[in-house]
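Some structures are shown below for you to check.
FYI, it's all coordinate maths here, none of it is from the lab. Values in this document were obtained by computation on a predicted structure and should not be read as measured data. Cβ atoms are built from the backbone, for glycine too; each structure is taken alone.
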Structure P
C-alpha cells in the first residue's frame with residue numbers, strides 16, 4: 001500500500017485530499033509545515049509527496065530542493081499560485097506534476113495513479129540493455145547514470161529522458177514526442193519542461209567530464225551525439 005505525505009497549511013484542503021486518497025486505498029500522512037516534513041524525513045519517507053507552494057516559513061519549492069538532495073521520490077505541487085513561472089520552477093526543481101487551486105480531487109487522484117503507473121517497471125524494462133558510451137554508463141536495471149564509475153544523482157525524469165535519447169544515438173526527437181514519452185499524454189505542462197530537464201542533464205554530465213553530449217536540433221528538439 002503506497003504512502004503519500006500531504007503538505008498544506010489549510011486544514012480543510014489537507015483533510016479533503018486525505019479523504020479522497022484513503023478512499024483509493026492509499027495511506028496518508030498530513031503536515032501543515034515544511035519543517036514538520038523535514039523532521040519526519042529523518043526517520044521515514046513516503047512513496048509520494050503532495051506539496052503546497054505557499055506556506056508560512058519554508059515554502060514548498062524550498063522543501064522540494066531539500067527532498068531532491070537525498071531522494072528521487074515523486075512530487076505533485078498543489079497551489080493557488082498558478083502562474084507559468086511557478087509551474088515551470090516547480091518542474092525545474094524536480095516536481096513531477098502541478099495542479100492549480102481550485103482543483104478537482106478526482107483529477108488529483110488520476111494524476112497520482114498515473115505517476116505511480118509510470119513508476120512501475122514494465123516487463124520489457126527488465127530486458128533493456130545497459131548503454132555505454134565512452135566514460136558514460138546508463139543502467140536501466142539499476143536506474144543509475146555513472147561517469148568514470150561515479151554515480152550521478154539523477155531524478156526519475158532526467159534518467160528517462162537521457163535513456164530515451166541515448167538509446168537512439170544521432171536520432172532527433174521532437175520536444176512534443178519527448179514530453180509524451182517521459183511525462184505522459186495526460187501532462188498539461190509546457191514543452192519548456194523538456195528544455196529545463198535537458199539543461200540539468202547537460203550540467204550534471206558535463207561537470208563529471210562525460211564525453212557524449214546532448215545536442216539541440218533547432219526548432220525541433222534534441223538528439224544524443226557520440
Structure Q
C-alpha cells in the first residue's frame with residue numbers, strides 16, 4: 001500500500017499519478033534504473049602485496065648500490081678522507097639487522113643478535129680509519145659491544161625460558177639497564193684512569209635497585225600484582 005507524497009491520499013498500485021493532486025507516482029526503486037551508469041568501476045581494486053623475497057632483493061640492491069657508489073666517489077673524486085667508510089658500515093648494519101625481518105626469518109634469535117654485535121664491531125673498526133688512534137676501539141668499543149650483546153642474549157634467553165608479563169619485562173629491563181651502566185663506567189674507568197671508581201653508575205644502580213625491589217615485591221604477591229594490573233590496565 002502506497003500514499004501520495006504530496007497530499008497523502010491512499011493510492012492504488014495501478015495508478016501513475018495521484019487522482020487528487022495529479023502528482024506523479026514514482027517507485028523509488030525505479031530511480032536507480034533511470035540514473036546513468038557511473039564511469040568509474042564499482043569494485044575497488046586491491047594492490048598486490050610485496051613479497052618478502054622481493055623486498056629483500058630490493059633492500060639488498062639499494063644498500064649495495066649506495067655503498068658502492070659512495071666508495072667510488074671516495075676513490076675517484078673526493079679523496080681527502082675515508083668519508084665513505086661510515087656510510088658503508090651503516091649499509092652493512094642495516095642489512096644485517098634486516099636479516100630476521102625480511103631476508104631470512106628462520107634464523108635463530110641467538111645467531112641474529114650475535115651477527116648484530118659482530119656487524120657493530122666491524123662498523124666501529126671502519127671508524128678507526130678516520131681517527132688518529134685506534135686504542136679506543138680495542139679498549140672501549142669492543143668491550144661495550146660485547147657487554148651489550150651478552151645482556152641482550154641473556155634477556156632473550158630469559159624470555160624464551162621464563163615467559164613473563166609486562167611487570168616481569170620491566171624487571172628484566174631495569175636489571176639489564178643497571179648492569180649496562182655499571183659495565184660501561186668500569187670499562188671507561190679502566191681505559192682512562194687504570195682503576196675502577198663508580199660514580200654516575202652508582203646513582204643509576206641505586207635507582208634500579210629500588211625499582212627492582214618494588215617490582216619483585218609486586219610480582220611475589222598475587223593480590224598486589226592483580227591490583228596493579230587492574231589500575232594500570234595491563
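Work out which structure the value -12500 belongs to, where helix-only ellipticity at 222 nm (-39500 (n - 2.57) for each DSSP H run of 4 or more, over all residues; to 500) was derived from one of P, Q.
Matching structure: P.
Thinking only about volume of the Cα convex hull per residue in Å³, which of P, Q has the largest value?
Values: P: 128; Q: 342.
Structure Q gives the largest value of volume of the Cα convex hull per residue in Å³ among P, Q.
As an exercise: P(r) over Cα pairs in 10 Å bins from 0, in percent, for residues 20-115 alone, calculated from one structure in P, Q, equals 12, 22, 17, 12, 9, 9, 8, 6, 3, 1. Which structure is it? Here the read-out was taken from Q.
Could you tell me which structure in P, Q was used to calculate FRET efficiency 1/(1 + (r/R0)^6) of positions 108 and 196 (r between Cβ atoms, R0 = 35 Å, to 0.05) as 0.90? Structure P accounts for this read-out. Which structure, out of P, Q, was relative contact order in percent (Cα under 8 Å, 6 or more apart) calculated from, if the result is 14? Attributed to the structure labelled P.
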